[in-house]
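Given below, in the form of structure tokens, are the structures.
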Structure 1
Amino acid sequence: MAEPVASRLRLALDAARRILEIVDQGAPERAESMDRNDQVLWLAVSRGYRILRSVRDIVEAHQEADDALILARALMSAALTALWLGLPDDEAERIRRGRIYLRDTLKARAVQIRELEAMGNPAPEGESAELWAAKAEDVEVEGNMPPESVLAAQCGFGEVYSYVYRSGSASVHFSLGAALEGLDAGGQPVTSIWGVKMRLQEGQPERAATALLYACLVYAMLLEATEPRLKHRLGEPTVGVLTGLSLTEEPQSEET
């Protein structure tokens with residue numbers, strides 16, 4: 001591994017280690033919240049920690065960029081959903097968004113069970129698609145959660161979203177660009193896949209380091225955005241870890 005790449009990988013791993021240590025040592029043992037929306041914010045903080053830890057582990061062990069990007073995308077989605085629920089100050093709007101979240105969750109469970117039954121799998125005991133669909137209908141609320149691209153712009157994640165979500169989407173949906181990342185062409189341009197070695201054990205340390213740094217950034221931004229409501233005092237120190245670091249790399253792009 002070339003020294004500039006190895007240095008960038010060490011930098012990314014160190015940033016992740018420091019952020020995880022800050023949360024480990026500074027997070028309160030018991031989460032205090034005003035309502036269910038704040039509870040979801042706390043759950044996003046804890047889920048985000050576990051996702052970032054997984055990204056760190058994958059990058060440290062395998063330098064596997066695609067898997068790191070997929071998890072970074074999951075972290076972005078969790079952060080945006082939680083922030084949409086938890087950041088409004090208006091009580092009526094908070095209630096409305098909480099009901100939309102509940103309704104959509106119940107609908108998704110109904111769809112999941114219906115599809116399982118269509119494949120010949122019995123529903124879990126005490127559950128049925130009809131039961132969950134009826135529960136969803138009982139939730140009286142108007143409106144829908146905006147698309148994640150809109151949420152990203154509203155929450156100040158716009159530029160980060162462009163890299164994490166679009167690059168992660170390319171890996172999730174196995175775009176042509178993501179497929180070609182599975183070749184080992186020895187650093188040469190690929191004009192044909194004939195005779196080119198498949199990449200099995202080899203990682204991509206530079207792309208992996210970039211994915212890890214972006215995952216760190218998403219989590220730090222989540223902590224910074226939730227600080228005013230949750231008072232966990234984790235936002236400023238985690239953002240500070242990343243101050244001055246370069247995250248630049250050309251992303252893959254895929255519309256979803």
Structure 2
Amino acid sequence: MKYLFSFFLSVSLLIPETLIACCAENIHQLFPIGEWENEIVLVEAKLKRNCGRLKEAESGMGFNLKGEVNLVRSMGNSIFVIAKIDSIDVLECECRPTDQYDKSAYESILKTSYLKAIKLTKSLDGFELAKTKSISFNDTINLSVREEITDSSYRKVFSYKDVLEARLQLTDIVSCFPDKLTEIREYETPSYLVSVIRLRCRYLDEQILERQTKRFKKLKTAFWKERAQWHGTSKDYFSIKRK
């Protein structure tokens with residue numbers, strides 16, 4: 001069975017993107033925004049990006065975002081919904097893959113939900129706002145990846161130092177495993193240090209990193225657009241350490 005799974009993955013990687021009909025992408029993001037009742041409060045975005053032909057668009061093509069944004073709280077290694085913030089089903093841009101990043105309205109779309117979530121925390125008695133601390137990108141050294149294969153399953157296990165161990169199966173992805181560590185974001189609350197580790201299928205382009213670093217200096221702008229990944233997956237994981 002090991003050879004069967006290896007063959008399947010190898011063949012998938014050899015298929016040209018132009019031969020695949022859709023461009024689906026799974027996007028999962030976690031943004032710590034504060035502390036409440038000794039737990040971390042986060043904004044969670046769970047979205048799917050897809051593309052298609054638009055009759056009304058001059059370019060004839062566009063990208064769409066669909067999903068939800070919730071205010072959540074951590075409990076151990078799990079998260080639980082405090083409140084549903086928004087359902088998303090909007091056009092991200094009238095664009096092609098080559099100019100999607102430049103034309104993307106992702107930030108303005110997410111900004112509405114993100115700031116709405118922060119405003120909602122004012123109703124949480126005792127809530128204290130988090131602070132951003134540091135951010136780094138495209139770590140090619142500290143992420144280790146190994147395979148776990150049985151007769152009936154295949155999955156990859158990702159480990160980052162002593163902070164993260166995550167397992168993903170074929171059913172968790174669109175077409176590629178998110179085995180690139182593209183962001184490590186550090187936050188601070190009165191009681192905790194919080195790390196968010198972002199995995200994607202592709203590293204971030206070097207020319208956009210300065211812009212993202214500037215946005216991370218303030219909690220209210222600590223989110224940003226990314227270049228679309230053709231058949232990609234991006235996922236955030238968090239780690240909490242008491243001071």
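Output the label of whichever structure in 1, 2 has the greatest value of relative contact order in percent (Cα under 8 Å, 6 or more apart).
Structure 1 comes out on top.
State the single structure among 1, 2 that was used to calculate helix-only ellipticity at 222 nm (-39500 (n - 2.57) for each DSSP H run of 4 or more, over all residues; to 500), giving -22500.
Traced to structure 1.
For the read-out log10 I(q)/I(0) by the Debye sum over Cα atoms at q = 0.07, 0.08, 0.16 Å⁻¹, a value of -0.30, -0.39, -1.20 was computed from one structure; give its label from 1, 2.
Working: 1: -0.30, -0.39, -1.20; 2: -0.25, -0.33, -1.26.
Only structure 1 yields this read-out.
Coordinate-derived values only; no laboratory data. These numbers come from a predicted model, not from an experiment.
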